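None of the figures in this text is laboratory data; all of them are computed from the coordinates on show. Keep in mind it's a predicted model, so treat the numbers as computed, not measured. Cβ atoms are built from the backbone, for glycine too; each structure is taken alone.
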Structure P
Amino acid sequence: MTADLDIGGVFVHPLLLAAILAFVLAEAIGWALARARLYRFVWHRGLFDVALTIVLWAGIAGLITGGDPAAALFS
């Protein structure tokens, strides 16, 4: 189990920070894909964006916790 982070007197779980970072990265990647017009190869843009966010969240959670990404998110 990971320890909570103290940010200005508020204890925050690291996976919440990972989720926020994953969302920001997914938005940046989505913006880049839209600028490069690569979304035309994607069947369902909303589903792709959600899946990208979840994959990024699992990867960042795995890096933060140093273990299995799926176990970090679903335990």
Structure Q
Amino acid sequence: MTNLTNWDATAKEKARKGFRIHLLAFVLVTPVIWLVWYFTGTSYPWPLWSTPAWAVGLLFHYLGVFVFSKRTS
């Protein structure tokens, strides 16, 4: 049983680490996307499509890792 418990703990840590990496990528890349838009012409705000879509994906990643994760007894 301890091997199963250790595996569950390791899987949870990997999931949390994956979420942190996803969040860091979002925080670092989103301003770059907006800067590219700003310096290439501000005629149409195309980052308004990618930023909320990525934020929704990040929200679902958070929910999957921290809210709806498998609970062990």
Legend entry - Value 2.0, calculated as distance in nm of label points 7 Å out along Cα→Cβ at positions 30 and 46, assigned to which of P, Q: Q
Inset, instruction - Can you spot which of P, Q the value 14.6, 46 was calculated from, given it is Rg and Dmax of the Cα atoms in Å? - result: P
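Match the computed value -27000 of helix-only ellipticity at 222 nm (-39500 (n - 2.57) for each DSSP H run of 4 or more, over all residues; to 500) to one of the structures P, Q, and report its label. If you can, show how the numbers build up before the last one.
Details: P: -21500; Q: -27000.
Computed on structure Q.
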